[in-house]
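Structures given as C-alpha cells follow.
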Structure I
Amino acid sequence: MIPSQKPDLRVRFCGIELRNPIIAASGTFGYGMEFEDILALDKIGAFVTKGLSKEPMPGNPPPRLIETAAGMLNAIGLQNVGVQAFVENKLPAIQRLPCPAIANVFGSSIEDYCAVIHALNAAEGIAAYELNASCPNTHSGGMVFGTDATTLYELVLRAKSVARRPLIVKLSPNVTSIAIMARAAAEAGADAISLINTFLGISIDANTRRPRLANVTGGLSGPAIKPMALRMVYQAARAVSIPILGMGGITTTEDAIEFMLAGATAVQVGTASYADPRAVERIANGLQPWCSRHHIEKISSLTRGLNMNAE
C-alpha cells in the first residue's frame, strides 16, 4: 500500500454498503437516536435497534442487570415500545441519522415474528431485519427457537417469505453445535447470520442466599465470552457461505479484527457501550491506523483470513 493512501474501510453486507464494519448491537444502543449527541454516528457502519415485538413489552422487574467478572448479566426482558409505536414515533427520527439502521425482530410464535416484519415492510428507513432466534416458542412448550434446528428452519423459512429486506438470523450460543444451527438458517433462506447472542447464566448473593436477578437467570455478555464467541464465529464460517456478523466481548479494534479473521464480514459491539458510551466510535476510529500499520489496503480482505499455517 502506498504510504499516503488511506485503507478502504468499506464492506458490503447483504447488498448494503457500510462505511466500515463496526455496528452497534441490539439492546445496547436504544433506538439509535439516543446516542446522536454522544458520538458521531457518521463514523460507524450501522446500528441495530432494540428488539421489536408485535405489542409493547414492559420487560422484567428489577434488578435486571448486574456486573460480573469481565462482563454483565442482563434480564431486561426485551422491553420495547412495540412495532406500531416504533414506526410512528421512533422511525421518523431514525430516518435522518447518517448510518443504516437494522431492525431487530422477535416474537413468541412464528406468526408474531411475521407480523412485526410485515408492519416494518412498508416503512422507510430500515436497511435489514435481524431475527432474534433466542426467544421461547410458546407454541412448542417454551422451546427456544434457536436451540432446535427444525424449529429454527421453520421460523427462518416463514420470516424470509414475508421479509422485503435482507434477513439476518441472530443465533443463540446455548446449543451443542453452532454449525448445525448456522446451516439450518442458511438452508431456510437467511441472507446472513449474526452470532453470538448471550450465554445463559445465573448469579447468587451468598449473604442473602438469593439470586441477584429478579428473573433468576440472565444473559452473560462482555469480554468474558469473547473466546467462545470467536470460536463459534470460526465454526459457523466453515459451515456456511453466507455473510456473518460477529459479536461477543468486543471492546477494542483488535478484537474486531480477530472476529473478521475468524470469518465475520462485520461485527457488532454491545456490552462495551455500557462502560464507554462512545466505544463503537472509538473502535471504528482505530481501524484506519491498524490497517495502515499492517499494510492492509482493503479491510474486507481480512474476512476469513485466519492463517492456519504453522510457522
Structure II
Amino acid sequence: MLRFVFRVPHCALTMRVVSLVPAATEIVAALGAGNFLVGISHACDYPPEVRALPRVTYSSVDPALPAAEIDRAMAEARRTGVSPVEVDVKRMAHLRPDVIIGQSVCDVCAVGETHLARVVSVLMPTPWVVTLHAHTLEGVFNDIRKVGEALELRDDAEELVAGLKYRLRRVRARTAGPDGAGGVGAQHAAPLPAPPRVLVLEWLDPPYVAGHWVPELVELAGGRDVGNPPGARSAARTWPELSTLAPEVVLVALCGFGEERARRDFAAVKDPAARALFSRRVGFLDGNAYTSRPGPRLVDAAEILARLIHGSNR
C-alpha cells in the first residue's frame, strides 16, 4: 500500500495549497507536501491527517439519498449547468492560498473550471490554479508531474511516478502467467488462457459502466474489460445491454462510495436482467477510495482488482 508522508519538502519556499479534489489531496500528500495543505474539499478524507483541515466546499446533494435520487440530482445539474458543489469563497479568501488544485473531468461531482474561475477572480492575491484532467493512467502520471511542478517538487514527482509505474509492472507480471507475457520459454509453453471477461459497474440505479482509467486497471490486473474502452467516459447502459456483454466477473465499485454502500445497493437491485447478470462471480471494492480518484491509490486499485479477478493467490 502507498505510504503518505507529511514532511518538509525539498523546496525552500513553503506554499499554501488548497485542494478542491480528493485525488489532488492524495497527490500532494504522496509528494511529501501534506504540510502545504491549508484547505480541502468536503470529500477529501485521505490520508487521515487531512481531515482536521478547513473544508472550502460543500454539496447540496445528500449522500444518504437512494442511488436513483442522487442520479436524478446529478442529471438535473448537468441539464441546468448548476453544480451541486459550491465553494465557500469567504473561507477560501481567508486561507489566502498560493496554489489551488481543481479539476476539469466532471463539473457536477466537484468544482468545475468555470465555477473555479469565478472564485479565483475575486481572490487577492491571485493564486496559481492547477487543473487536473486525467482520463487515462498516463494522464494521472502527467497530473502528478503538473502538481509537482506547481509545488516546486519536480524530482519528487518523477520519483513518485517511477515508483507507481514499477508497482503496476509488478501487477502485470503477476497476472501474465508463470513466464510473463512473452517471457523466457514462452514459445515452448502452452497457450495462456484468455483473460477473464470483466465488467466494472460504478453505479447501479441506473447502471453505469466505469470508464476513464478503470479499463486500463482491469487489463493490468489480467482481465479484459468488456464494458468500456480505455479513456472513455463512464456510460449508462440498460441491464439487458449489460447481459449481452457476457462477463465472467462483475465488479461493483460505486463512484464516491465505499464497499458497504455498494453491497447495499447491489442487494436492492430487482431487475430480472440484472439478477441474471449477477449470477456470475461478483466482487466489491471501495470505489470512493480506489477507482473514482485519479491519484496514487489507483495502483492499489490494480492490486485489489487482480485479487478479485483471479483470486487471492495473485
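Odds and ends about this structure:
- Answer label among I, II for the case where helix-only ellipticity at 222 nm (-39500 (n - 2.57) for each DSSP H run of 4 or more, over all residues; to 500), calculated from the coordinates, equals -7500: I
- Read-out distance in nm of label points 7 Å out along Cα→Cβ at positions 144 and 232, computed value 2.7, structure in I, II: II
- Each of the structures I, II was assessed by Kirkwood radius over Cα pairs in Å; the largest value belongs to II.
- Label whose coordinates, when FRET efficiency 1/(1 + (r/R0)^6) of positions 200 and 280 (r between Cβ atoms, R0 = 25 Å, to 0.05) is calculated, return 0.45 (choices I, II): I
- Given 15 for relative contact order in percent (Cα under 8 Å, 6 or more apart), calculated: source structure among I, II: II
Readers should treat all values here as calculations from the given coordinates under stated rules, not as data from a laboratory. Note that the structure is a prediction, hence the values are computed from the model and not measured. Cβ atoms are built from the backbone, for glycine too; each structure is taken alone.
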